[in-house]
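Each in structure tokens, the structures are laid out below.
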Structure 1
Amino acid sequence: MLLRSLARVRPFIAPYKWRWLAGVVAFGIARYFEALVPFYLGRGLDQLVDGSHDLLFPVAMIFMAVVVRYLVVTLARYCVRSTGLYVASDLRRQLYDGLQRQGLAFYNRHSVGDMMTRAVADIALIQRLIGMGTILMVILVYATLVGFGFMLYLSPELTLLLIPPLPFVFWYAKRNSMQMGVASQAVQDRLSDLGTHVQENLSGIRTIQAMAQEESEMARFAVTNTAYGDAFYEQARVNSHMTAWMPTLAAVCTVTILGYGSHLVMNGEMTVGEFTAFFMYVNMIVQPFRVAGFMVNLFQRAGVASDRLHEVIDLDREIPDQPADGVPAHIEGAMSLRDLHYRYEETRAPVLQGLDLDIDAGETIAVMGKVGSGKTTLLRSIVRLVDPPKGSILIDGVAVQDYPLAQLRAQVAMVPQDPFLFGDTLRENLTYDDTSRPLDAIWLAAEAADLKRTIEGFAEGLDTVVGERGVTLSGGQKQRATLARGLIRQAPVLMLDDCFSSVDTETEEHILQSLKNLRRGQTTLVVSHRVSTARHADRIVVLEDGRISEVGTHDALLAAGGWYAELERIQREGADTSDYDGLGTAS
């Protein structure tokens, strides 16, 4: 299981395999030169015991071995650790690309905090695996091979005494590895919970403070934090058992060598220098095993991290992008709905049920209805933020699935309900899709959205930094800024999802008049809960329980005396419209 999880990282190492292999080979060379130091130290000691004071050759060889080892290890560490950096960068880019291509259903299942934990903590574990993990594993293997080689050369009999404990070591390491895998999975899951909790709290800090829930949130955080601490404690407990047993193994080896090795020296079967060198080789072999607990911990956590990352990387694109040949390069804006149905995974009943409607190019359509009637879902379906059945939505006679997604979403612009702004300047936000747009185009869109005077009132003008999610702006200013961002694109089709809910009626009237002039001859769909907005449209479509219940002009619907006429009466008299408007959760 662990090997399969770690093997999934191999394709990311492949582009840098020669760099990585160079590091691995260099570590082997370094271990050989490291092993020369005890060998020539033993030779020097034997010469001293024999009364010779000519130590120039062993000293020179030790000096040469130390210098070469230093140079080779430096090169090896650079090769291996730089590979880890490159792999982490590629993983981060591929994970981010995968996140960009997922749809609403994915983000309903996964929290932002969880994704941030995977993008930061899990990728950092993979980087440590390739950098530090490779170094530890290579040192362990090479030290064992080189050390045993020199030990067999010096005393095969004494070397064989160290072999019996090895099966126990491998059994114990495997047993702890399985326990460590379970503990590591729990740690990463609790870390994701912690990240999610922090992200949600910081995003909603104003709501928390406004409702005086600071103490309650700190108590909830303490529970999440304690759960993470408990999981980490369990992992540390498993790791500590293995870490504690390895020095015990080293002590057994030391006692064995001292006991039997001294007997060999006393009988003249080993020299003092050989015994000293042999003892140093044992330390060379045992030393990597002292960090075996840490190494198993690292490999298990990296295996869990690999699985968590590939849960996202291996996902197919939620909205398939398989355009057909021969689709028009430019969308004119005529649309047709043909028995349009759609149901979200988490809902039982369909949100849209058998919609049939034809919209001419250049027509302005207002979409109205109660909360949950399907207004937002209709707009999402047109730009394939959710994927409707093929053939149920046609633009210029072509199914929306046949258009390349990039073209569809570039030429059918949607301004969503949530007025999201990036923590950058107003200029960067308004020209988000093309920062090279001329200043005249920016001011034209700002004027149409009644935002120009607001911008001119800021000391920094267009260079005003709006903060994360536009925190420095009012609700109405944010809504008008996102409207301007949609208008500046001059898309053949523009869809506005309740974009006037935070502006007063006077500002709304100014914007609607500007829209009529700016988008003359272009198709516009406006979702609204206000009759004052809908009456400017060429036609009004009323949705009820996912079906079209009324279609017509403002005057025709008033004359029909249906839901729209009742809503107009209530709003004209200034009564409560909560049962009639489109405010609330996205539908």
Structure 2
Amino acid sequence: MHRRALLFHLALGTACGDAATADSTSGSTVTGETTDSPTSEASTQAASTTDTPTSDASSGGPSCPANAPPATPEVEQPLAGRIDVVPASLTIAGSPFLDPDAGDLPGGVEAEIWRVKDDVVDERVWHAALDGAAQPTLSLADGEFDDPGDTTLADWKDHVVRLRYRDDHGPCSAWSPWSADLTFRTDDGSSILFADDTILDFHLEIPPDSWTKINAEANPPGCVPFARTYHSGTLRFADQTFPGVGIKIKGGCGSSRDLNGKASFKVNLEWDDPKVVGCPGERRLLGETHFTFNNGVQDKSAANERLGYPLYRALGLPAPRAASVRLFVNDKLWGVYTHVETIDRRFLSRWFPDNKGMLYEGTYWCDLIKANVPPTDDDDSYCITREFSPSACSPQDPAGDPEDYVLIRDLVAAIEALPPGGFYPAINDLLDYDRFLTGWALESVIDHWDNYAFTIKNNYRLYHDPQTQRFTLIATGIDQTFEKDQDPWGAEGILATRCLKEPACEAAFAARLDEVNEIVASSELPARASALFDQLSPAIMEDPRKEYGFQTFVDEHAQIQTFVMNRPDQIRDKLAAHGF
């Protein structure tokens, strides 16, 4: 199986099982040195067990023939760059045991987990040893923590895992070298909020004064960027209550609803209430400060975001997590919502080595051209808007990007300056174009038509990574997918149309489209859609504010299954029609 396909299957299976994200090679702050042998006392003690007995007849020791050690293994699970690892479900798996000496059998395996501090592998926290494991699969229960006072891995920390094998060669058994370190980051607690096997309940309390103000801002004046303000309310989840949070309605010209209907909401736990003196303190609910509750009025399957976003993440594309929830407003059930991870600094720290870069949003026919970028640094009225802006309680980080429009203006000007025939591969210096090709291909396959690459040029973020000095395009708003036969060559965004004008770039896109299509075709997407249908059906039936009947929900899921079954051949036909 192709390596990208293997990673996809492993990552998608994980995403479906515990909602953890996967396969982001930039998801950790570790940079490079992780293959070096540790130098702490613990590692020295561990290393001392690797010696192979040597022939020493004079001392009466064993006389050992030459014995080559086993081949250096690889850590195959958790996936490279895995983020939000839940310790209780952590699985460590190695590549098959290989030994150059014919007849040697597996004699054992050792595994270690080390904590990373300031980008340096700093302290061993856990180790395990098993006898006779040919291709071991370990959990934390198979080993022990070095500090008896610790019983689990610390939350929201970077770690590396390594392992090595021993052959069975009697008294002359030998250890392989340690595998290269594989980086992962532990969960900050938020995985509970995106659990795949349950529908959680959230409660909003909106007092009368806020109700009136929120409702007045509900509907935008058309398909244009529309800014709303937060108003005070309360968020409750399980046994935790957060008074004084900021609440506002969200949604564009197609999905916005007022409070008489099924409105979507954004909630900010650390909102700076102008009526309260001073700046708000840090407040998190299981690691999260921002909450986005989508009403799903344009997705009558109530499943598209939960089906689609794991595909992005499994292909190494930064994408939010999503879960179905029941939302109550002022103690009344409002129905099934999709809780989508907000793209904020916390999200960026999961996917990029530096989260202090600048983030922009593009909406509604907003291509990357000069006419769409504000000419001054404090004008937020254009279709490209800044997601971060300095304030008295949130001053600009002097170590981060400027929170204005300078960087996006520079990007647009640099794209325009690329001469005809000189777009690709020069665009790689400005943008993570490999990720863009993957996203364009995936959106072609799953029919995410309301995106950047196609007609609407909508629903995207652009993040500038201060370390690489390149932008990454992040897809959002995938509620309208798995519907129609979208043509991958029907792209209209400049980043795509300029590619299609150059044979080398078009060939790179076609190759990526073919690869992504075959990966999705061989995935477990139909089974996942079926499982979501079973899980969602009872909650959809009791949803008092849904804008469709239950039979429509059933029909939408049948359409998804038909789409998933037919789509691979449709894409193959389009590739062939364009000579690929």
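semi-axes √(5λ) of the Cα gyration tensor in Å, for residues 225-360 alone was computed and gave 23, 22, 15; which structure, 1, 2, did it come from? Source structure: 2. Can you tell which of 1, 2 yields -8000 when helix-only ellipticity at 222 nm (-39500 (n - 2.57) for each DSSP H run of 4 or more, over all residues; to 500) is derived from it? The correct label is 2. Here percent of Cα pairs over 47 Å apart has been calculated and equals 39, so which of 1, 2 was it run on? Source structure for this number: 1. With Kirkwood radius over Cα pairs in Å, for residues 145-312 alone computed over the structures 1, 2, the top value is the one for 2, the highest of the group.
No value in this document is a laboratory result; all are computed from the given coordinates. Everything numeric in this text was worked out from a predicted model, so none of it was measured.
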